[in-house]
Structure P
Amino acid sequence: MTDNPEIEVSRLLDERGFGPFQIRMLIWTIILGMIDGYDIGAIAFAAPHLVRDWHLQPSDLKWVLTASNIGVLFGSQLMGFVGDRYGRKTALILSNLIFGVLTFAAAYSTDLTQMFWLRFFAGFGIGGVIPNIVAINAESAPRRLRATLAIIAVGFVPAGGALAGFASAALIPRYGWPVLFYIGGIIPVIAALGGTIGLSESIKYMALHKSGQRRMAKLIAAIRPGFDVPANARFVIEDELQAPSSNPIYLFRNGMGLITPLLWLLFALNLMGYFFLISWTPTLLATAKLPQATAALAGAALQIGGTIGALVLCWWLQRHRFLAISILFVLAVPAVASIGYAGLTSATALLAATFLGGFLVLGIQSGINVSGALVYPTSLRANGSGWELGIGRLGSIIGPLLGALFVGLAVEKLYIWSALPFAAGAIVCFAIHALNTARLNADPKLKEAQ
């Protein structure tokens, strides 16, 4: 017997399979994801009411609608680093505290400048949620469910955005637009405090860090009751080649030199179209003389479609990854282009079109959030995902700004133009699929890890 017996963490997870530990982790991260989605979407549903109450033109909102995305540009990378350095749980709790406090403060904004800065700094926290809920689920699941559990958790982010739409339609007529930010401020703080007790850390993160190994016996007991952990055990993640550190330079090593920047471009293209849709849809439809409640429900249908898309497509995305996402990009082009025309037809056609657009576009986003993270090992996963979302946020900034630039166009023409990023995304995603397939075929161990 060796002095330091090895415990293979991936094998331990595979042998136990899906159990209560993963269920609890999934429930917690679904809750955190929905809260994140609510806070992302709240400003879009408040926007038509700001136009009225503050006597603005819709184009005046362009910087307020992009403010949190500018913050996310920095926050995703910062909180990705925090997640890889100090733990996924720590990053998630800190993220919720940051954007919870600042969202609550936004309820007291009296002009665009105040709202911009509060949304900007809230973005630092908002940007930390998705990279870390992807990492914490993928690293706590058996191999056959790594992508599936992460996609399910991320898939509920747009459901939170839908809740903002329903809250807007139900509560704003009675309580005014600040109610959206009261809700979006109080709940994340409560969730963060509860998560300090109820949320577990990623087992693979703890296996890589000596500070976490003292807690490994308790965590393994939750995953595999009765498993005897020797006091001097050494934990290894046997199916991954780890980077020496979480330095972003390692995102370009091991065949990732071209894949990493293409992933950044892919995120930018999808987020450009996605954030145009969620930021401008309620305002554009209200401007097109549709009732504000109908416009809010159309925005909610977009988000609900995204959650259902992620849940329905998760098994297919788990199996085919970037190839499946390429197909979704192609389908998204006519779906998004049809939204403006549907709004001219009937409320039913509009809700169906926005639902389908969300099903595809947000299904794509859930897929690339997870597939993009799983190309990196545990030591780089939150950091790699954070850089993808951070650089990709350039697209989320450009999308609403372009919407403001072309807001004078007829609504049906505007949605046709908004479909172009998805056409480009199909080409880029297929290139990533081809490059990553070649990379995995050249190294069987990489293929096993994904």
Structure Q
Amino acid sequence: MLIDNPIVGATYAEDLVEATYKRVAWRILPLLFISYIVAYMDRVNVGFAKLQMLGDLGFSDAVYGLGAGLFFVGYFMFEVPSNLLLHRFGARRWIARIMITWALLSMATAWVSTPAAFYALRFFLGVAEAGFFPGVILYLTYWFPAHRRGRMTAWFIAGNPISGIIGGPLSGLIMKQLAGSMGIAGWRWLFIIEAVPAIVMGVLIFVYLDDNVGDARWLRGEQRNLIAADIEQDRKLHTHASLSRVFLSPRVWLLCFILFCIVMGSYALGFWQPTLIRLAGVQDPMAIGMLSSIPYIVALIAMLIAARHADRSDERRWHVATPALVAATGFCICALSGSHFYPAMLGLTLAAAGVITALPMFWALPTEFLGGTGAAAGIALINCTGNLAGFVSPSVIGWLKNQTHTFTSGLLFVAATIAVAALAVIFLIPANTRTPQC
């Protein structure tokens, strides 16, 4: 079968097209996927460290919640500039810089002793990591056209549940087996050991990654032309390619709000899931780590199935809204489960499956109408604004826990915000996301 590309007036054999994109995927996705696993582990391992850290340092849940959330203030402030610099200087150098600097700051968290030091390191960790996730989302638009990008984005974001599957047992093992080794507490070993892979991945990205298709000498000339033509054809449909168009677009700000609501759930899980499992009656850190991987295994399967179906059906809205409603239901079950183990695990599993499935489906919406510098700024703006929920979510849950002495109100609050996101997607996002709009 032959495939026509009107941009260059060329016709390509279907087997050449499939072979080309398969080669690109195998070249760049494994590196990005592993990097996201490492990134997410370094971002939320504080949730496991909390099990020992608060007692050692005398921190309250409110101190922890504020410190966990301050990461996202730094992240928010530097996200858009970071993505614009990546677009200008290239992904290879910039992503490598991000990974190495955040690794060093994450490792330094092992030596905190006061709330002020904890707050400062979490803030600067956010500054260091700013630009990684939106940078990769932008980078994928350089290599894959829209109709292939849903699955590629899902494989990248699969690093999130995989980090939960790997990170939970690993964190529990480190904290249990190395507690007191060389006079160092287990939670401090956690920050030291889990920072090392980020340094290694930063070096590998600098050596191995190509900035764009034109630099890919591992592709034949006709393969580079094929991809370039597909990307150019995609750009014809981009309606927001300038900075002014992005920042003045109601549609972009609506997507910021929707992502904010979904991310409320993501970080409620990331920062509080170990605590919720402990409240359900499990005390051993290793057991908590093993059990925390179950919701992420289910989430990974659900996400990949949904991504495949979304690309095949070319439908996006319901593939975001339905998982979001599932997540809201899960948080409600978890909120009402009290100390009952099985309902709590069911709620956490539904919440994880829903949130983690909704996220890659969401990113198909903005990348279909943002292009050029507008894409660099728009993706970063949506991501950093949405990720402010990473500050709000743990802070609000921690504050409500201190006020009510229970997690019920905080979890119900998170459920409500995710339900609002689902309704916004259904009623405010147009069915055809690729129709030019303001």
Structure R
Amino acid sequence: MDSSNPSETGINAALLAALPPAARVLELGCADGRLGQRYKHVHPAARWTGVDRNPASVAEARAHLDDVLAIDLETGTLEAAGTNFDLIVLGDVLEHLREPHRVLGTLHDVCTPDARLALCMPNMSNISVIERLVFGDIMYDEVGLLDRTHLRMFSPRSVFKLLLDCGWLPSAVGGYNASHPNARFAQSIMAAAAALGISTRAAEINMLSYQIIITCKRDDAPAGPPAERPNLAVIVPLTNEPLAALNAARSPGFTEIDARVMPLRGGTSAAAVCRAAAAQSSADWFLFCREELYFPSGSGNRIAALLASIDPADAPGTAIGFAGIALDSGAPARSGRFVEQFRLVDEPATDRAVSIADCAVLMHRDLVAAIDLDLGWHLWATDLCLQSIERGRYARVARVPFLWNAIDEVTAEVTRGPAATALARKYPGRPAIPTFYGPVASPAAAVL
């Protein structure tokens, strides 16, 4: 991320660089209109509509933009601004709103189905804010992260959850970093992050980012409430309970369909945890969900619709993932729609999955017994895919958006660990097994 000050020139250069070409642009909080003016220099055919509640800003912006309206986003509506916008821009706006979720939701009414949303936001988990917390002295400032006009505080992960809950699919594309002058303090905070199991890369984004630039796709229209809620239990193996409490346990997608969330401690493998859950629950369906996953509003209704579409005769052998590897085009390719760390993965669903990421797997209770104890915590869902293929059918990957809020790095080391060795020995006739983490070679191939 760029380390320069976003306000030095009066124009947020990183936000400007993140804006795609568009025909009709709506900017909320347009201020003096300089951002739109610069954009129109590059895209002269674009029509830029600005909205601001400050009369002085509205008057100045009219000299630079095509349309400018005086609207208070807290009390007014955007109907007067028009419709069919294919790009919406929010530069440092969300933190000034009492109900940012309401504004983000209403944007669907004024934009096109393939619209993009671009925004920037101050990062309240920045190390300078942490320093004040340690001092025990949160003083507001005239400008900056603790601007006295800020009504909401967002961190990278909390704003991603807000966007997903409001029907937007986010991806971090840039921003500004700010180093800390006290190197000893900075090192201590990074060590504290490591003590929580947070990787260095994730900690740097969380605590050194001063401002984050995010672009979003508009999500598809979500499924409505199901006619009948599924008999579903969510299995959450616990290794980091504070992380689970912020993610899987707080997922509105589970609440909206009354899914029973089962946090289980002390599990030794995915198979052991799933079998223990099946013994404790009469649910027909189980969703294995790692503790760092967040299923946003609307995701539960989509899961319910997915389960309602399954033929009862096919249910016992059904495994469905939400991130995986497909063979639809003949070559292994990623499948699913989810946010992995800070990046959106948006690929087609598939009925020909050869691998499912172990983070989230939906399966019928009769399939729980098929999870291999020897595979531990990794590649067991890929094994379910291979078991299906050997029975003449395939597992599936569905597009149900979720946030994979991992605090550590998921690396290709999985493909060289004990689970990979056990999987390769189980299928010696396959020279290479495609998995979500990379190919697993057979023992014979490894010798060669």
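No lab work stands behind these numbers, since they all come straight from the coordinates. Bear in mind the structure is a predicted one, so any value in this text is a computation, not a measurement. Cβ atoms are built from the backbone, for glycine too; each structure is taken alone.
Identify which of structures P, Q, R gives the largest calculated value of distance in nm of label points 7 Å out along Cα→Cβ at positions 112 and 232. Largest value of distance in nm of label points 7 Å out along Cα→Cβ at positions 112 and 232: P. Once FRET efficiency 1/(1 + (r/R0)^6) of positions 72 and 336 (r between Cβ atoms, R0 = 30 Å, to 0.05) is calculated for all of P, Q, R, which comes out largest? Ranking P, Q, R on FRET efficiency 1/(1 + (r/R0)^6) of positions 72 and 336 (r between Cβ atoms, R0 = 30 Å, to 0.05), first place is P.
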